[in-house]
Structure 1
Amino acid sequence: MSSFTCDSFTSLDQEVIDDFYTCFRETIEEIEACCGRLDTDNDSSDVHDLFRSMHSLKGNCRMVFLDPLVDATHKLEEIVSDIRDELYPYEPLFGEFILVIVGKIDLLIQQLLNQGEADQELLDNVEDYIVQVKEAETTERIDIVNSILNKLAGAQVEGPSEEPAETPAIAEAPPPQPTKLSDLDFFYSLAVKLDALNLFNRDRVAEVAKLCEQINQELNSPVDSKQLTAAVYLHDLGMAFVPKQILHKQGVYTKVEQAQFLDHVRIGAEVLSRVPNWEQAANMVEQHHCHFDGTGHPVGLSGEDICPGARIIFVVDTYETVINEHRDDKSFRRTLLRAVTEINSNSGSLFDPKVVEAFNVVVRQRYVA
């Protein structure tokens, strides 16, 4: 049997591993609960909850250097994303497939914890099954899922015969080796934690990053892609420090409340400015509430003086806010048009007209066409 190791994970401090695995099991329970609710009422809010849980599962694996499993969890997340985006409807069989695959991922983690290595063939099969379902024609997807589930039911990979402990432990774990997340992965982990606070009503970071980069490309890439991604990940980090009564207030802010709200811009920018080589991203975060006509925050910057990354983030952030506010609408297209109208009606005042035009092109390509 071929196997793979993950030394960066297994050499972590035992307390870190225990904390990770506790969170991992809690996330699996959330996924099971979402699938159970979907089997009963198939509510769109439960699909969003399922996506958030899958996103957390992937983020947690990335956080503890379980790199061999991140790709599989990401592909599984994409299946849920397709269902959330209504590319095809949720079926109870999909929930069963998701739970079985997550169980296999759990088994691989237990193998790494108990044996120091895991079954490479099982991982390859898991990834292959996910790709088969992801890329299947709509009319064939149910049959493919059925076939995979039957195959898995007939060829279960045996785990340890002993009764599993509540949390895994490694006997005589080797001393921790020096490991370090890349800056972007660290920024991403902070963004995932921000999403987990439920300050917003739907997961946003992945969608905002995609839209920003596609608009950047449509504009012939005036912004460094990594700098833009870092800015997207941390542009709302300071929201964690805004009082909830202000964040969720209906109506107009007082001057004091407005100042407290806008302080989130300073916090995110300052975090980035203290990390070497991310000054461009820090400027984008600091300026992402500037208005093209010179109003906004900080006051005084206007037009081309606002860095292009900030102009891109402001448009996409506004779009996502409108989509989020009307998340309960049954018609995504109606909500989409409402958001696009909001952006276009403020072109030249709040938003850079060139960025707005690129935004329109990208939205047409992604959602309308």
Structure 2
Amino acid sequence: MVSLSPTAALRQRAARLRREGVEVFDFSAGELDLPTPAHIVAAAVDAAAVPANHHYGPTGGEDRLRQAIADRLSRRAATPLDGSRVLVTNGAKQALFNTFMALLEPGDEVLVPAPYWVTFPSSVRLAGGRAVVVQPSTGHLKITPDDLEAARTPSTRALVLCSPNNPTGLVYDPAELRALLSWAAEHGIWIVSDETYADLGFRPVPAPSQVDPAAADRLVTVGSVSKSFAMTGWRVGWLSGPRQIIDAATAVQSHTTSNVSRIAQAAAHAALTGPDVTADFRAALRDRLSLCASVLEPLGLFQAPPDGAFYIFPDVRGFGQDDAVVADALLSAGVVTVPGTSFGAPGHLRLSFAIGEEQLRRGLQAMADVLHEQGR
């Protein structure tokens, strides 16, 4: 069985606090606080006026969107990609579920490096597989081939990678990524690469097929417009990979949700082919990250600055061995964080800095006040 996503549960708790009149500083959100850019909304409004968009569309997605996604992925690949190797899904979550349904037989194992996004293990389990959590041995919150080899069994079918990572914001550099890909190729293991935050990197984010073109034969790339374009509510994602995986994943989708909203797809097409808004988003996030550093560094909580995305993942064991206890203490002051245990990394907290600057400043100060009282 799977349980409610921890971040969804925290949103419910934050809403309850607000109803009780408590001022809430919500660092749990996995989305930008910014509105979807106007030209994207305008494309959706125009699409809503077209009667054809009121009906079913192709299960795999609109051809022009599939090609726009392929074109975008091709910028980070060794060879151009064709739209026929893309499936449009209801967000990256469905892309992951469809991928594991296509890849796994009952009992197959998927290596999930910790810290991990909470949906990875659940998606594997929903598809009948077994998620094997791999803890990094180096203390740097990144796994190595040796870590993977220690977890590998004859049932190992795939490895999940997420770079920039949720919850850490860390990026695997080319050498680190090449070593992981070489290990996977040696053992015939598939790579499921979640690149949802690739456009929000503060430095170049290498892609598996860019680092090792041969990896494309056993690579599935997952992404969405959710984070990069402030479009979490539009629910448009994708997966790309070898034709047999796309065909199998499309069959799964045909029996679950059918096509993604055609109006939302029109908006996603405008996002991918219109003006580049991601540079402004990255600039805003860098400013907010600097604010975080100014408050958290004096507390010793800026040990691993993120390379991208909009999360900080500090080690809070100096303020209490149990991250849930520290999170509860912060919650008493209206500061909502996500305990690292939810991500397979006890002793840490995930803080999202994708919130308004004033709220961020005041929330960080409230957090600092609580932790000062806790003492080191």
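Identify which of structures 1, 2 gives the largest calculated value of distance in nm of label points 7 Å out along Cα→Cβ at positions 115 and 211.
Looking at the calculated values, the largest one is 1.
For mean count of other Cβ atoms within 10 Å over residues 51-58, which of 1, 2 scores largest?
Comparing 1, 2, the top value of mean count of other Cβ atoms within 10 Å over residues 51-58 belongs to 1.
Among the shown structures 1, 2, from which was the value 22.3, 68 of Rg and Dmax of the Cα atoms in Å calculated?
1
As an exercise: relative contact order in percent (Cα under 8 Å, 6 or more apart), calculated from one structure in 1, 2, equals 24. Which structure is it?
2
Suppose you compute Cα Rg over 2.2 N^0.38 Å, for residues 59-138 alone for every structure in 1, 2: which one lands on 1.14?
Traced to structure 1.
Please state which of the structures 1, 2 yields 0.90 when FRET efficiency 1/(1 + (r/R0)^6) of positions 67 and 147 (r between Cβ atoms, R0 = 41 Å, to 0.05) is computed from it.
Corresponding structure: 1.
On distance in nm of label points 7 Å out along Cα→Cβ at positions 99 and 251, which of the structures labelled 1, 2 is highest?
Top value of distance in nm of label points 7 Å out along Cα→Cβ at positions 99 and 251 goes to structure 1.
Taking -21500 as the value of helix-only ellipticity at 222 nm (-39500 (n - 2.57) for each DSSP H run of 4 or more, over all residues; to 500) derived from one of the structures shown (1, 2), identify that structure.
1
To which of 1, 2 does the computed value 19.9 (mean count of other Cβ atoms within 10 Å over residues 235-242) belong?
Among 1, 2, the structure yielding 19.9 for mean count of other Cβ atoms within 10 Å over residues 235-242 is 1.
Values quoted throughout were computed directly from the atomic coordinates according to the rules given, and no laboratory measurement underlies them. On a predicted model such as this, the values are computed, not experimentally measured, just so you know. Cβ atoms are built from the backbone, for glycine too; each structure is taken alone.
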